[in-house]
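Taken together, the values in this text are just the output of simple stated rules run on the coordinates, not laboratory data. No experiment lies behind these values; they were computed from the predicted model shown. Cβ atoms are built from the backbone, for glycine too; each structure is taken alone.
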Structure P
Amino acid sequence: MASNNNSIKKTLIVAFSLCVVCSVVVSAAAVALRPIQQTNQELDRKTNILQVAELYKPGDSVAEQFSHITPRVVNLDTGKYSDKFDPETFDQFAAAADPATSRSLGGNDPAGIGRRENFATVYLVGDPARPDQIILPVRGQGLWSIMYGYLALKGDGNTIVGLSFYQQGETPGLGGEVDNPKWKALWDGKQVYADQSMTPVIRLVKGGVDAQTPNAENKVDALSGATLTSRGVTQLLQFWLGDQGFANYLSRFRDPSQGA
C-alpha cells in the first residue's frame with residue numbers, strides 16, 4: 001500500500017529540505033555579491049568625500065579624482081598621525097564599538113554617540129604637508145537618527161568648505177533638509193573658531209543669518225521646523241571640533257609651528 005504523500009512526516013521533510021536549499025542559495029549569493037557590495041560602498045565613500053570638498057566631477061573617474069586625496073589616521077587624544085593602522089582599511093566605526101580601541105563618553109556626550117574611537121581617518125586634499133583642504137568624519141544624534149557625514153575645512157583648519165551628511169533618518173521636509181543643497185551652500189566660508197581659540201563657536205541659530213548678524217561668520221541658519229535636528233547638528237560639530245574630537249589635530253594648522 002502506497003504511503004500517504006500528505007502525511008505530516010513528508011510535509012515536514014519537504015519543508016525542511018526547501019529551507020535548506022533556500023538557505024544555501026541565499027548564502028551563496030551573499031558570498032558572491034560581497035566583493036561587489038564592498039566595491040560599491042568604497043565608491044560611495046569616495047564620492048561623498050569628493051562632493052563635500054566640492055571636487056566631484058560627474059562622469060569622470062572617481063578613482064582618478066580621489067588620487068589627489070591622502071587618507072591619514074589620527075590619534076584623537078594627541079592630534080598626531082599614527083602608523084598603527086592602514087588608513088585605506090581602518091574602520092573607525094568598528095573601533096568605536098570595541099572597548100579596546102575606544103572610550104565611553106558617559107555623561108559628557110553632547111553628540112549622543114555613546115563611545116568615541118581613539119583613532120579616526122582624515123582626508124587631505126593636495127600636499128599632505130600643507131593641504132588645501134582637510135576633510136573630517138563627523139556624526140551625532142539628530143531627532144530620529146545618528147547622522148553620519150563629512151566636514152571639509154580649508155588648510156587653515158578653520159574655514160568651512162562644506163558639510164554633508166551621507167546617512168541620516170531625519171523627517172523629510174524638516175530635519176531631512178540637511179540634504180538640501182541650498183542649506184548646505186550656507187556653510188561655505190563659515191568659521192569654526194574665533195580668534196586663536198580652539199573652542200568651536202560654529203552653530204545653527206533661529207531667525208536667519210545675514211551680514212548684520214553679530215558674529216555671522218560663526219552662524220548658520222537653523223533648519224525651519226526642525227529644532228532638535230538643528231540642535232543635533234550644532235552639538236555634533238562642537239563635539240568633533242572640540243577637545244574630545246579633532247581640536248588637537250586642527251591646532252597644528254592654526255599654528256604650523258607645532259609640526260607633525
Structure Q
Amino acid sequence: MVYHGNCHCGRHRFELQVGGEATTDKQIPTVLCTCVACTKQGCIWHVVEEGTLVATTADDTPLSVYRSGLLIYEFCGACGTGLFGTHVKGPLVGKRLANLRAVREINPFDYDKQLVSTADTVPVGSLPSTGACLCGSVAVELLAPLADMPLKEDNCSICTRKAWLGAYAQKGQVLVRGAAQHTRDYKFGPRRFMGHPFCTTCGAHVFMNVYGPPAEVVARLSPEKQELVRQNLDVMPVNVRILDGIQAHLGHLKVTRSDEGTDGYVIGEA
C-alpha cells in the first residue's frame with residue numbers, strides 16, 4: 001500500500017510503500033524509541049526498506065539537518081515538520097526512519113497509545129518544570145506546577161506534525177529563553193491567530209504563540225467575548241514533551257485528547 005506524506009507547508013512531500021496486509025489497529029509497522037531526542041520530537045518511526053521511499057516534491061530546497069549524539073534529524077526549515085531520522089547509537093543505529101506523523105492517511109492516536117494516557121497524575125513534586133529543545137538554544141521554565149495546568153493534545157494537521165502535547169499555562173507562569181534569536185514563527189491559514197515557532201537549529205517546538213484576532217475585530221465583539229479573547233491572549237502553551245525527564249511520566253499524565261482529525265487542511269496553505 002502506498003501512503004502519502006508531507007511537511008505541513010507542503011514544501012517536502014514523499015510516498016511510502018508499505019508491504020503486507022493492513023490491519024485494523026496498526027497499518028504501518030513502527031519502532032518505539034524512548035531516547036531523549038525521539039521523546040522531545042515525539043517521533044513515530046517506521047523503518048524504511050530500500051526502494052520504498054520516493055520524494056515527490058517539486059521543491060528542491062534541502063531539508064534542514066540536526067546532528068546530535070543520538071540522532072540525525074531531518075526537518076523542514078520552513079514549517080518545522082520532522083520527516084526523517086537516522087540513529088547514530090542504540091538498537092536502531094544506521095536505519096533510515098520515516099516519521100509517520102507526516103503521513104496523511106494515519107491517525108497518530110492509533111500509534112502512540114502507550115505514550116500518553118488519561119491515568120491519574122503523578123505526585124506534583126516529581127513532575128519537571130524546566131526543559132529545552134534538542135540543541136539547548138531555546139529553553140523554558142514553568143513557574144507553576146505542571147500538574148495544575150490543563151494538558152491537551154489533538155490530531156489537527158499542525159499539532160500532529162509537531163507532536164504537540166500542550167501545557168496551557170498563563171504567560172506569567174512561563175519563562176522562555178533564546179526564542180528571539182533561535183526560533184522561526186510558522187503561521188498559516190487566512191487568520192493566522194496562532195504562531196508555531198520552532199528552533200531553527202534542531203527543529204524542536206518548545207512553545208506556541210497566541211495572537212488572536214486583530215484589535216479592530218475584537219473591538220466589535222460583545223464585552224463577554226472580549227473578555228474571553230483577553231483570557232486566551234494571556235495563555236502561553238508549552239510543549240510538555242521537551243521538559244527534562246518527562247519520559248518517566250508519559251503514560252501517567254492527565255491529558256485531554258481531541259480526536260477531530262485534519263478536515264479542512266490544505267497542503268501549502270502557509
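Out of P, Q, choose the structure whose coordinates give helix-only ellipticity at 222 nm (-39500 (n - 2.57) for each DSSP H run of 4 or more, over all residues; to 500) equal to -2500 when calculated. The value was obtained from structure Q. Looking at structures P, Q, which one was distance in nm of label points 7 Å out along Cα→Cβ at positions 140 and 156 calculated from, given that it came out as 2.2? The read-out comes from structure P.
Comparing relative contact order in percent (Cα under 8 Å, 6 or more apart) across structures P, Q, the highest value is found for Q. Name the one structure among P, Q that FRET efficiency 1/(1 + (r/R0)^6) of positions 172 and 220 (r between Cβ atoms, R0 = 30 Å, to 0.05) of 0.60 was derived from. Traced to structure Q. If Cα Rg over 2.2 N^0.38 Å comes out at 1.00 when worked out from the coordinates, which of P, Q was used? Here the read-out was taken from Q.
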